[in-house]
Structure 1
């Protein structure tokens, strides 16, 4: 299939710029694959949509402040580093802006010089390898000086620290985020509140946590037309022995396993052997899911609305069918749903 087959028109004003006052106030489009239909609801009604035998899988990764704004040591010009992956202690792969100013040997300072970086290499895909030096503990400085790595379609004023930025630190994080390591939030989980989780458990729904550290591969643009030539970059995931046992027992009993977010889908399907048995442990998910993929574990999905021509939209279409998903997206646009990270969501059954 072609990536151009996963396009749709979205008015810019439907791209959510701020989180709702209440997480679970988001709208929820319930998409029924069997009937080929959908209906409008709200996320606060999720417990009523699930059954006592269901098992819900959430991704407990925690976003770290991966965006650093500093100055070139030579000129004082403003530059930005977006940390992608730690290659070794104090050595990171990063995206740079403006990239042309950060060639090999360029130096950048942050926090009045308490944190310093030097560009070691420039790669063909535009990434930089940078080495840090710091006065103090690196990760503590990163927590202090770094900024929430919001996606570029969420616009913020970078000129000063604002109440909005502190709100983003809290709201661009799930309430069950524990395992630090993501550079983007697993956004389907942003809608959960203690009340919703308590209602689910009271209904008899089992909630299991796994970890997939959302990396650049999740939101990197698809740069090829033919999807058979596209590969989503590996992402680190971990499934505990207890979680694997719960998942395998649920699957053996025929219970419905519901993934919260495409990241949970990728981890679960990557961890499943040919027979669908979940393997515990920490590994790299190297799976690229496109239409035609046979899902071994996931039987229902909670997901936000994704960008056109994105690997995430392709994954959702693989799960629910391209035509049904794009028709549901057309309805969501007409009904003025809010899109993307801080937007509304879908429950696909």
Structure 2
């Protein structure tokens, strides 16, 4: 169902252009993003009332709206700039529109750790290349030993003001000066190493800490360690952590799994044996009459869970080896065992 723009602005369908303009001016002051600290709901409301004003202040679009036309018909050239609508309605905006502060690019790196290091956590030195502060000029963009001069583009104020006369009044747009980046001054002589940008390609080494229980392919984020920009914030560094496959254990969450092959007699008679774990050796009790495929669990011999800090278990999967060759005496004993089992049935 098409939006009722009269209802959005709180005016009657027969309202005059002056009434529509007054309603918009009142609502726009109330919901403008600059006076609502970036509140998303206020920004959405501001967009809606600006769209309503763009339609109802234009006689052709208003007639289409009154006939129930689709919004796409009204903005065939694309959606209007809500700030320009605001400026037109106020005859020059009391708010200053400036370009957003730039932010450096996020970059990626990777490192590899062992399963033992997953258990305890570890530190790694990461070498990588990024755009960083120019070492020659310390980020100033000036050749060492030289000073600055007033920016001729903005005359030292850091902003460029543009006025445009429209049928609704004078539209004033203020943006950050593109030549000095809002600083109001420029280098007398630009740095030879960075061409006045204040940043250049640099090699970095940074130490990261991997917490106990980190998962394979999990990323660590180092804020501000990505590419820098001359005016603004540096991006972030995302480090992907790879966990090396282990020769004995397979990881499943916080639990570890291992295969253990025992002899026929160990399975039949039971035995306590010593097996390796991630942090040393442990004793495993093989119960009497253990069957192939049995799973035996050693509590808290797995890895740490990052969220709960609880340690998982080591789950041992039992395989029973059947001997390929037997001595004469071994065959005799097995025949005696088979006969005794048959007689006992």
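Between structures 1, 2, the greatest calculated value of mean count of other Cβ atoms within 10 Å over residues 220-227 is seen in 2. Looking across 1, 2, the calculation of FRET efficiency 1/(1 + (r/R0)^6) of positions 148 and 212 (r between Cβ atoms, R0 = 30 Å, to 0.05) that yields 0.95 traces back to 1.
Matching task: 73, 35, 14 is the computed value of semi-axes √(5λ) of the Cα gyration tensor in Å. Pick the structure from 1, 2. Computing semi-axes √(5λ) of the Cα gyration tensor in Å on every structure in 1, 2 gives 73, 35, 14 only for 2.
Structures compared: 1, 2; top value of relative contact order in percent (Cα under 8 Å, 6 or more apart), i.e. the largest, recorded for 1.
Here FRET efficiency 1/(1 + (r/R0)^6) of positions 4 and 308 (r between Cβ atoms, R0 = 35 Å, to 0.05) was calculated and came to 1.00; which of the structures 1, 2 was it taken from? The correct label is 1.
No lab work stands behind these numbers, since they all come straight from the coordinates. Since this is a predicted model, take the numbers as computed values, not measurements. Cβ atoms are built from the backbone, for glycine too; each structure is taken alone.
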